[in-house]
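Down below are the structures I want you to see.
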Structure P
Amino acid sequence: MTNKLAIIGGSGLYDVEEFKDREFLDIKTPWGSPSDKILKTKFNNKEIYFLPRHGRGHFISPSKINFRANIDALKQCGVTDIVSVSAVGSLKENLPPGTFVIIDQFIDRTFSRNKTFFDDEIVAHVSMAHPTSKGLMNACEEAIKKEKIPYQKKGTYVVMEGPQFSTLAESNLYRSWNADVIGMTNMPEAKLAREAEIRYASVSMVTDYDCWHPDHKNVDVQQVIKVLLNNASKAKNMIKNLIKNFENHIDLKDPAINCLDVAVITTPEKRTQKTKDKLKTIAGRVLNK
């Protein structure tokens, strides 16, 4: 099987200009359109895909991102591995702005998003105990270390609904849970990637301390953007390193691989052709046996 890497770029990361071999794919899915056209490119002789999560120009609010279309479209491209790059706030003193955190756990606090492909007629329950790929995490760590970016490997990301920032009470609550960072976009993205049997890793770029910090009582966009631009420049170099090394870290025991084999609970006679057709990209491998 050919391993194909996709990068989902978050706030501040809407393109990687160094990718010169550029083809923009306008992909349709049963769930609607993805956030923007997907950039197909070649770098280091590898076929790579790039999708800006909020659209180029940042016009899609976190709650309005069509996560299902994004993942389905990337799966249509043959993507096997996704690295998400996101801007986040820090919930810990030792994670100052400019730090990259390689996420290994999530706390999903979102409440108004479509979180599964299996919401109509066909039911599936995938395991999310370990939501990120150890192999991709190792690849991200190697890519970050090469750029001498301050980082932490492993961390818990609280995903809030947004688009407003936290209240002080919320921020202190999340700190009491020993969470590391807070953002608005990795859920349900990580859950959907798992349902699509795509290996997933998340690199969170700290732009600010959340409002718990006495110096950051009022988090504002201008303050965030200043750090964002610096982080995005570092992230682009990290991505280029990642393209070169990710295949060296493929984990053949990754929980995403073939996870649908033990996830679909609906009996075959209840699976209509209409729904199987809708799920053909995501789950055709198991539904058409």
Structure Q
Amino acid sequence: MAKTVLGILGGSGVYDIAGLEGAVWKEVKSPWGAPSDSLLFGRFAGVDMVFLPRHGRGHVQTPSSINYRANIDALKRAGVTDVISISACGSLKEELPPGTFVIVDQFIDRTFAREKSFFGRGFVAHVPMAHPVCPRLTLALEEAAAAENIRHAKGGTYLCMEGPQFSTLAESHLYRSWGCSVIGMTAMPEAKLAREAELPYALVAMVTDYDCWHPEHEHVTVDAVLKVIEANAANARKLVCAVATRLGPERSPSPLGIEHVLDAALMTAPDKRDPKLESKLDAVAGRVLKD
């Protein structure tokens, strides 16, 4: 049986995970540039864990300046087998008030200023994204949230906007008309890159506000959001530890076969591949490149 190495991407307010055994911050270099921060290695309940604060400690990265490729590549290089992402968001539904944790199952990507793939000209690949999250991870999150008495919702569509500004009222109403549940700025291209790296991925969207569509919350302010973020962060840390306990040190594969998604994704013939790009894929696609 393979060993679980649980990777955690911490969003706004979640800049460390307290209580890890043997906790140590280590720098992990990536050919895709610098990750958001060093990585925190440790263990909880016998499960190896690797934590990366998405915005960096002190929140120095904007949603658009985050090097998503370097973050996912660094987690892969660190031996991570599964990724759970924690992300602050706004609610687009009345029944999802601030403080709710939405265990997302779908995404709409409205970002436009970010590098969205490890592959490109000279080495083309297309991975499936119809089912963007791993059901094994989402089930563990649902069970852990229930056990910790954390208000949560099963399923929902996350609309990822570019930011860093919040939505206009017209945009907020548009996204509600599409049936979206929450809106945030960081899930994409993170989820897509995790799939390319053959890493099962799940996302917990922590609701901080109602976005601007709500008649009683017309203007989202940073001060109001920060107060909810602080409370959400405490629950996020509890949830992460509870999930690690449920997943356990012995790993089961994703029912979607995510660990082998590149088997049918590579398009460029081996003799036509850009050697420089191929060399940067040693961690992300190393399994298939060695075959």
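The numbers here are math on the coordinates, done by the rules we state, and not lab data. Just so it is clear, the structure is predicted and the values come from calculations on it, not from any experiment. Cβ atoms are built from the backbone, for glycine too; each structure is taken alone.
Sorting P, Q by distance in nm of label points 7 Å out along Cα→Cβ at positions 151 and 247 from high to low puts Q first, with the largest value.
In this comparison of P, Q, the computed figure 15.4 for mean count of other Cβ atoms within 10 Å over residues 39-46 is attributed to P.
Each of the structures P, Q was assessed by distance in nm of label points 7 Å out along Cα→Cβ at positions 127 and 167; the largest value belongs to P.
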